[in-house]
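Got some structures for you, see below.
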Structure 1
Amino acid sequence: MRRPNRVRSLRTLLACAVAVVLNVAAAHAAPSGDPTIVQTDKGAIQGTLNGGMRVFLGIPFAAPPVGPLRFSAPKPATAWNGVREATQAASMCPQAGTATQNTTEDCLYLNVWAPVGASKAPVYVFLYGGGFIQGNAAAYDGSLLASSGKIVVVTLNYRTGIFGFLANSALANGGSATGNYGIEDQQAALHWVQRNIGNFGGEPRNVTLGGESAGAISTCANLAATQSAGTFVRAIVESGPCAVPLPTVSAVEAKHAAIPAQLGCTGSGAELAACLRSPSLTVQKILAVQQALARGTFTPSIEGDDIPVQPRTYLARIPLLLGGNFLEAGYTVLPKPPGSAAEYQAALQRDYGDQAAAIAAQYPYAKYPNGGMALATVETSSAPTQSISVCGDVTSWRLTRASGGAPIYAYEFNDPNASGVNGVPGPVHTAELPYLFPGGDNSGAAKAPSPASKALSTIMLGYWTNYIKNGNPNGPGLPDWPYYNLITDVQQLVPNAVAPGTDVNAEHKCPFWNSLGRSL
């Protein structure tokens, strides 16, 4: 008599288990026929429809990096039941010095723009700039790129500043990787793309990674990063040349050695790590300490087990589209320019030390309309830190050509009617972004773009999307863009005059800078 009861009980349990599985599957399944609902590996999401574009904002690609996950590699996001709303961008990661300072560490989210009906479309993953201390994926509207080229565009948040790059052996969890949490966030998003982008109509085997400034340097870092292998097939590097060497993890640890004490944390090992991850160490306190630190304190590092070698050693491994802006340094120099020849000389002395006299002879004050243009021209050619400079671009082009292998497409953006950060006029740092992203980085032109600038934007969109599709920017109706082989194979992105032919190496006096020992 007991056996039938046991069988009945087992059947009942099995039926319940099946019901649970079916209910979970139903909760995770996206209803068919609605283009705004897409299934991800963690659950279904619902975005919005804008014309022929599907927009999904605020999709979690990793767990919130809070508590014990602060100063750690990102962990998988938690699955959810039902359909999650994806109609609002998430908060930017904590950062100081912004108009609306964010204090929530729950920030690892991404955004997707996908044309309706897309199938196996090329994918572009874009990383924001901001000097590794700030940046916000929500500032970049991917709709223009996505609709112009029928591609899928992804933007993402990654940790910056102390939260993203504090290097200390106590945080290394027994390995040699520490301080590259922001890069690991980018990798987590790239792996999310590999798992999920097909459901948005994208092709995971045709992903281009790109970025501007710190995002460009990050893109270069991902060329050599162990966990990024196989997640993208080509790259776009805007104003962050891959030839610029990154510091070693030991050098960054030494630079950051005093920061834990400034945060009120002492000791070593597990004790120090616990203090740094303690809820009592608030975001506000961390940002207050960060704001007092010099710009350039935070950067990716190499020779850990995450980024073992310099990115420049990976040039020519995959196709690259790489370049910068004609007056990069104008964004910092022009707002507070030297007002006289004496102030110009003092600025050179401050930035270049005993090389100032030789530089002044090559770039005489009287040659320029004002001290701002003089100093901006100098620092654009070879920045004091060398991190973002045209001569760094030239070295990146040269090394790629010398290495053979995959091609590199070189450019220089030079629209005199453009404007960059905070409306600084000219082809300065960030000035190309609004030509690709409407109001890119919230630093679009203070004035309406001229018809010639609009036409240049259309050409640039064609180049970028063609390259994202197949690794070659050329296409019908566009001025021919040769890959970099000759020294003059640098596409000048100038209104009404898009063409190669300029010797950028000579234009920016790179042989002179090399003679000072400032070659990369």
Structure 2
Amino acid sequence: MSQAAAAAPSIVLCTLNAKYIHASLGLRYLLANMGDLRASTVLREFIIARQPREIVEELLAALGEAQSGAAQIIGLGVYIWNVTQTTEVVRLLKAQRPGIKVVLGGPEVSHEVAQQEIVRLADFVITGWGDLSFAKLCRALLLGPQPLMKVITGEQPPLSQISLPYTEYSDADLAHRLLYVEASRGCPFKCEFCLSSLDQTAWAFDLDEFLAAIKVLHQRGARNFKFVDRTFNLKIDASVRILQFFLERLTSDLFLHFEVVPDHLPERLKTLLAQFPPGTLQLEIGIQSFNVQVQQRISRKQDNASTEANLRWLVTESQAHLHTDLIFGLPGETLESFAAGFDRLVRLRPHEIQLGILKRLRGTPIARHTAAYAMVYDVGPPYTVRQTGAVDAATLQRFTRLARYWDLVANSGRFKQTLCLLLETDTDPPAASPFYAFLAFADWLWQRSGKTSGLSPEALVDALFDYLSVHGNWPAQTVQQTLLADYVASGARASPRSLQGLLPKPAMPRRHATGTLAPRQQRHL
């Protein structure tokens, strides 16, 4: 056997990420827990935009030619965003090299496995936790005895038995990608649209060991940490220690992302959150719905009054960038009740309101409402709801357009002052409903443009000017001056029709984001 053949790996871990900037935490857990097979294992990541045939060529090149009788294994992480492309990858792999053992894992193939084409094509599937189970399966395939079952239930060991994955982040990862980390797994809440509702509780990693690993990452130059814990502020003692850890290492290029439950923000946590400067801290805050009946229907426990008070405090007393979430299409939620919740949230002035549409993730308990609330979902990923007993298909399409326009106009941060005119939030009295004010604009923009993508900032400037100067309650000069201020502040350099002759010359240079903060978040500062 040649030296090159001897060095060829027998196992490739692979997934298709949505973007290059995303680095798979799950694959790195598997890699860190391969034990004696670690030297025989390599990791390959791609993006879903790559052609499946190109991906297959690279995977086969990584493995090289199989030696006589030697098993070769490709493990694929399958998620809702990549299952379509990954299915084609598996199809091509098995056609070109049938002897390769294809092992699937990930949330998309952990439930309803009998219904999935990708499962039929693959050799094995590990459902649930794969940290230790994948390595055990590989040993059986390489050394025997051969496994008897195609579908294998993943072992959920104590977290103390799982090797942390953070040494598997390369220097290139640290320099160019988001680093996903987790201080805990699971979730004690039972929100039925979420796969975490299947967890019995939340489990915390040993905090000393976790912080020691994060310290090493930080010493290597990592400054961008995205915590994937479902409820970062569940255990306040742990949250406090983590925040103190980063406050002691505070630099202008540090960026932290946490997902928090909105109604649990004790003073100890507020004291620390208030110490982070602008551009350092992003909080993802899932509101989902303010409708108490809908909350109860989907088993979501949320104190709306505390949520509102905490959001108000975060907006006024902290420098955190607030990314809040609402979900449209929940069982029994009407357009009117959603609008009321949106209006309640927008008046609190979070930096972004992400408008999501309900998806029926495989295995989630939300499916129990399908018949009673006439829920109709797409049959293919991402399984988006298309109509309900409370919202017809046309209204859902209308909302889908609104959500896209909201992202372009509001969440982008390009139109901060103009948005106030559009929603009439600063008038006396304020508009009865910011939601319906924006819905009217969205309907008009759809009629005018017929598209929800490919709209440049300049096209939006002109559209907002035309709409507000004709349909709004504002003088054309007021609209023009407000758009001018927003356009210049955004750093854009072109010349919209409605601002001809008004832009400063030479054009102002584009502003750069602070540290690692995304440009759209920088605009909200």
Structure 3
Amino acid sequence: MLYMTATCNLVCGQVLNKSFYKHYIDNFNQHDHENYQPGDFNNKKAWSFLKANIPFFDCPDKQLEKTYYFRWWTYRKHIRNTPEGYVITEFLPDVPWAGKYNAISCAAPHHFMEGRWLKEGNYLKEYANYWLTGAGKLTLRKYSVWIADALVNYTNVHPDDALLHELFPYLEQNFRQWEKGHRDSTGLFWQTDNADGMEVSISGSYPNADTKGYRATLNSYMYAEAKALMQISLSLKDPLKTSYYQKVADSVRENINQKLWDNQAQFYKVIPLNNRMAFSRSYELHGYTPWYFNIPPAAYSIAWKYLMDPRYFYAPYGPTSAARNDPDFKISYQGHECQWNGPSWPFATSITLTAMANLLNNYQQSYLSKADFVRLLTIYSRSHRITLENGQSQPWIDEDLNPFTGDWIARTVLKKAGHDEQAVERGKDYNHSTFNDIIINDLIGVRPAATANVIISPLIPANKWDYYCLDDLNLKHKRISIFYDKTGLRYHRHKGYYILINGKTVFKANTPKRAVLDLK
């Protein structure tokens, strides 16, 4: 099959012919039941939207490739135009715990991280204004959220200093409100597991409802917020605020590493607010969150020895949200349909995979390898499945997952409880995690920053794949293509590893390797 035609037209990238991937979208549409009114782009518009907006991906693992297109297909369903501009939803049906226009802040950073790779940047620009200056500001802090960091990462792809400068006072106000309401004399931030988006966790509301705790999650988010505010202050040429937010970030980071790290367990743990300042017994997957923001010192990398261990987090459809050897670990189909005491959650899995990519890129350690990263990513990809009552298997993303069978727990619980189809399928196409950002930013290794330099640092193990391509990626107003072709017969261009900017080769090597691009 040829991947480059003699003349380029609307269905061509720089390397891949986009029309060769339309069969995925046609298949998803064919087996889909639009139970709920989607956003502005229904299934009839899906291909035209995706063809114009997404970077295209080709690799030998066709299951991974299929999941990539599936997740873009589901994401566009959640782009909803409102009287206040575009928002990105988490659930397709309206749910009572959402804010105006069915928006929920809990997954908003994931929406920015995933959606930043769309060519059209105005969806997220308007979404940012919704949260900070529109109706969303009333519910922004209902859940833990790292909004400033997400915005900075969005503008690392779509440069927009004017947006950051305009929203800076509102981002500052948001940070002050978190400090006022959730930071105490210890210097740590506290949160309930439910407001962390992690209800019924072992170190939280199980067995006592609404238990507060110092958690590595919110504290890590607040470190990231302070760093983002520092970065925006720097671009504003405000040295006083730059220095101030750097000091705040350093203080939060020090507290995380000194107070939330359990030396005996060699893991970040929750400290419940019960006046004892003692660590919870439980190892929970969210203990890897600090690496998502590059917070830990190198010595703490030892915590990663637990991730691929079946006694702790590793499972066929995992990782599990709590360690499997914990006495309170359970996979329950009783009580609340959403529990973080054992089930696998795409939200936590995506955090862990990006944290793992940071570990592999930014730390010297011997606990995990690129092969481990691809293994866990492959498990995550293959969890995007459901076998329906008629025996048909099809791509699927929902809420919590049985880590041993792949069953979508919330859906099963709601169905057994006798709820109608609308309630049972509330989690269909659930937009509460990233996947394609992990493919682009971590696996292929496109790691943009505020500067003109962009690092390409692939995590594909040597000799794992004979070919792969990420094509027609919009980055800082440039058109990027990255491909590796061992024999030269896949893409009929060259043997080896190539990076193109606007069609011109800017980097080449025999095999994939780290590169630094200047996108000035």
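Here mean count of other Cβ atoms within 10 Å over residues 338-345 has been calculated and equals 25.8, so which of 1, 2, 3 was it run on? Traced to structure 3.
State the single structure among 1, 2, 3 that was used to calculate Rg and Dmax of the Cα atoms in Å, for residues 162-361 alone, giving 17.4, 51. Working shown, then result.
Working: 1: 20.0, 61; 2: 17.4, 51; 3: 17.4, 55.
Computing Rg and Dmax of the Cα atoms in Å, for residues 162-361 alone on every structure in 1, 2, 3 gives 17.4, 51 only for 2.
If you rank structures 1, 2, 3 by FRET efficiency 1/(1 + (r/R0)^6) of positions 170 and 354 (r between Cβ atoms, R0 = 25 Å, to 0.05), which sits at the top with the largest value? Don't skip to the end; give the middle numbers.
Numbers: 1: 0.05; 2: 0.25; 3: 0.45.
The structure with the largest value is 3.
Where a number appears in this text, it was derived from the coordinates with a stated rule and is not lab data. Just so it is clear, the structure is predicted and the values come from calculations on it, not from any experiment. Cβ atoms are built from the backbone, for glycine too; each structure is taken alone.
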